[in-house]
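Colleague: Multiple structures follow.
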Structure 1
């Protein structure tokens, strides 16, 4: 399986690092099976930094990751459990987990607007889930342990550019 990581630089040797922001699934190395999503992430992140270029790194993922040899958590679609997990990672600094990997939908900015409405009590949880279903959600795979990360093999990277 090919997966992609979007960032400001090439990443031939992925590492688990704490970034400025905790992602949907916690601290780790994030990938997606969508090249479109990886390119979009590069443009978004680069735009915030005032840059006009970045990179998508391509990896071969050994699918042994998804066997019983690794402790994983998978969400096929937005559910209450998914939303609770994302909110815990985003909102509770003390929250942590010990999964080797987590995979499921990406919660993008439009999704966070719906989360904010839910957290403010303006919409119900059922309405939150309905709003999430009408959004085009991409997938993501978080590598949370070194043993899981070892199943990624760097293939190549490509430059992504855009007008500032």
Structure 2
């Protein structure tokens, strides 16, 4: 079952992937192995595909570095739950095929290390016997995710879903 990795408020893109580990500094094949290198050095080695990141307020603030969410995608993160997002980070998650859910209640209820099951299409999250309802992603995003991401969908079809 997926594991929850919980972080606090105001986690910026440099916290997610410090600039000195950008793809052009360490290579396209390695940059994701430095995700959260300064906050949680064990993260990139221990995270498993399908694990879920949970943030407090203003997740992904700072620069518009697309390689921060790209590192998460390369590590298999498919969903993030936060109380709120920085606008550009939110958009980068969507573009790269990571679903950004938003919920104060769920963020407050989850603990670091919880094991959960999250249905990405319906937004239903289950922890033990508890069920939480997140707003499901829009159909255009689900359609794009079947191809990997919005960008992958565009590359394949030459337009975005619903156009």
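Colleague: Given that Cα extents along the principal axes in Å, derived from a single structure, equals 45, 45, 28, which label among 1, 2 identifies that structure?
Modeller: 1
Colleague: Quick check for you: by distance in nm of label points 7 Å out along Cα→Cβ at positions 126 and 150, which of 1, 2 is greatest?
Modeller: On the way: 1: 4.9; 2: 3.1.
Going through 1, 2 one by one, distance in nm of label points 7 Å out along Cα→Cβ at positions 126 and 150 peaks for structure 1.
Colleague: Computing distance in nm of label points 7 Å out along Cα→Cβ at positions 70 and 142 gives 2.9 for which of 1, 2?
Modeller: Source structure: 2.
Colleague: Still on this structure, I have one more. Here FRET efficiency 1/(1 + (r/R0)^6) of positions 6 and 118 (r between Cβ atoms, R0 = 25 Å, to 0.05) has been calculated and equals 0.35, so which of 1, 2 was it run on? Could you put the intermediate results ahead of the total?
Modeller: Numbers: 1: 0.35; 2: 0.95.
Here the read-out was taken from 1.
Colleague: Quick check: 2.6 is what I get for distance in nm of label points 7 Å out along Cα→Cβ at positions 30 and 86, calculated from one of 1, 2. Which structure matches?
Modeller: The value was obtained from structure 2.
Colleague: When percent of Cα pairs over 13 Å apart, for residues 22-77 alone is calculated for each of the structures 1, 2, which structure yields the highest value? Numbers along the way, then the final one.
Modeller: On the way: 1: 72; 2: 63.
Ranking 1, 2 on percent of Cα pairs over 13 Å apart, for residues 22-77 alone, first place is 1.
Colleague: Suppose you compute distance in nm of label points 7 Å out along Cα→Cβ at positions 38 and 54 for every structure in 1, 2: which one lands on 1.3?
Modeller: Label of the source structure: 1.
Colleague: State the single structure among 1, 2 that was used to calculate relative contact order in percent (Cα under 8 Å, 6 or more apart), giving 36.
Modeller: 1
Colleague: Looking just at distance in nm of label points 7 Å out along Cα→Cβ at positions 14 and 62, which of the labels 1, 2 belongs to the structure with the highest value?
Modeller: 1
Every read-out reported here was derived from the displayed coordinates using simple, explicitly stated rules and does not represent laboratory data. Worth saying up front: this structure is predicted, and the values here are computed from it rather than measured. Cβ atoms are built from the backbone, for glycine too; each structure is taken alone.
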